[in-house]
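Next up, some structures in structure tokens.
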Structure 1
Amino acid sequence: MGDGWMTLTSPAEARDGELLERLRHYVAEAGRPLDEVGIEATVNMAEDLIPGDAPTPRPPEAWAADVAGWRELGATHLTVNTMGTGLSTADEHIAALRRFHDVLD
């Protein structure tokens with residue numbers, strides 16, 4: 001019934017766990033070609049926050065590594081999460097997305 005899988009895991013978690021194998025199994029079980037089911041991955045620009053901790057941005061190299069990992073795993077879509085980076089205005093979030101884009105170019 002679905003068109004894809006939206007994951008909040010890291011490429012390492014998806015690779016090392018059973019998540020991708022389970023997805024492939026369910027797709028095959030439904031009689032659908034794997035290339036018809038997309039994978040939407042998320043790259044976080046900040047470290048996971050523990051309640052009460054200050055925002056901790058991740059280095060651009062970590063973003064690029066995540067993108068490369070998701071490409072390798074066949075992700076078809078990518079979401080960039082700027083939350084938890086200490087940004088407070090829409091303009092700051094847009095500027096962060098531009099920096100993300102520049103890192104990948």
Structure 2
Amino acid sequence: MESLVLNDVVEFNAEKRVRKALIKAPNVICELVCYEPGQGVVTHQHPRQDEIFYVVEGKGEMWIEEERIAVGPGSLVLAPSQKRHGLTAGADSRMVVLFFKGPGTSLS
């Protein structure tokens with residue numbers, strides 16, 4: 001069994017987002033991404049992977065295609081495969097996000 005305490009792995013960097021692989025199993029990958037205020041990830045898509053995002057702390061905005069979604073602690077968002085998506089931490093908020101995806105090749 002793999003386990004960890006999220007607070008032990010949260011880390012921020014003023015220059016760029018911090019992304020860490022937490023658990024890699026044959027059928028699912030879980031990663032943690034920590035954003036300083038205003039940081040984010042550019043719009044992208046995955047040809048075969050659905051992604052599920054869970055906001056642990058902070059607030060920001062996600063988008064799936066043209067739909068914009070305000071997110072905060074406890075928000076759970078599905079980014080289906082082949083749909084363009086991205087996210088940005090709020091201008092005044094650090095944001096910690098867990099995301100889960102199946103293994104495979106991605107475009108990002």
Structure 3
Amino acid sequence: MAPGTRFGHTYDFGTSTGLKLRVVSEREGLIGRGPLRVLSRSDAPVWGCDICDEPANQICTYCIYEKDNPFYCDAHAEEHGCEEEALLPVVNSPRMGMCGYEGPE
């Protein structure tokens with residue numbers, strides 16, 4: 001795809017996550033030369049706690065659908081008003097907060 005091309009991708013059709021993507025660059029390479037290499041990686045966004053705006057490390061799976069900011073720091077995660085089992089860790093993935101997804105580990 002050419003740089004500037006925009007496209008969408010639906011990830012996991014059980015609890016779907018729609019991605020909007022854009023090609024920012026292209027690279028030519030030779031097939032069969034050397035091991036596979038990661039050419040790019042996304043930087044994790046920093047989400048602020050809904051209560052104190054400190055960096056959040058928990059996301060509430062109930063608040064995702066009810067609030068503009070479903071993110072909480074450890075100090076406020078359990079006291080924000082939803083059940084503890086609704087909390088999942090903040091991870092660098094568009095699947096964060098979906099279907100119990102806790103990241104790659």
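Each value in this text was obtained by applying a stated rule to the coordinates, not by laboratory testing. This structure is a prediction, so every number in the text was calculated from the model and none was measured. Cβ atoms are built from the backbone, for glycine too; each structure is taken alone.
Observations
- Source structure (of 1, 2, 3) for Rg/Rh (Cα atoms, Kirkwood Rh), computed value 1.08: 3
- Structure responsible for 2.1, with distance in nm of label points 7 Å out along Cα→Cβ at positions 17 and 81 calculated and labels 1, 2, 3 on offer: 2
- Here distance in nm of label points 7 Å out along Cα→Cβ at positions 25 and 97 was derived from just one of the structures 1, 2, 3, and that gives 2.3; the source is 2.
- Given 19 for relative contact order in percent (Cα under 8 Å, 6 or more apart), calculated: source structure among 1, 2, 3: 3
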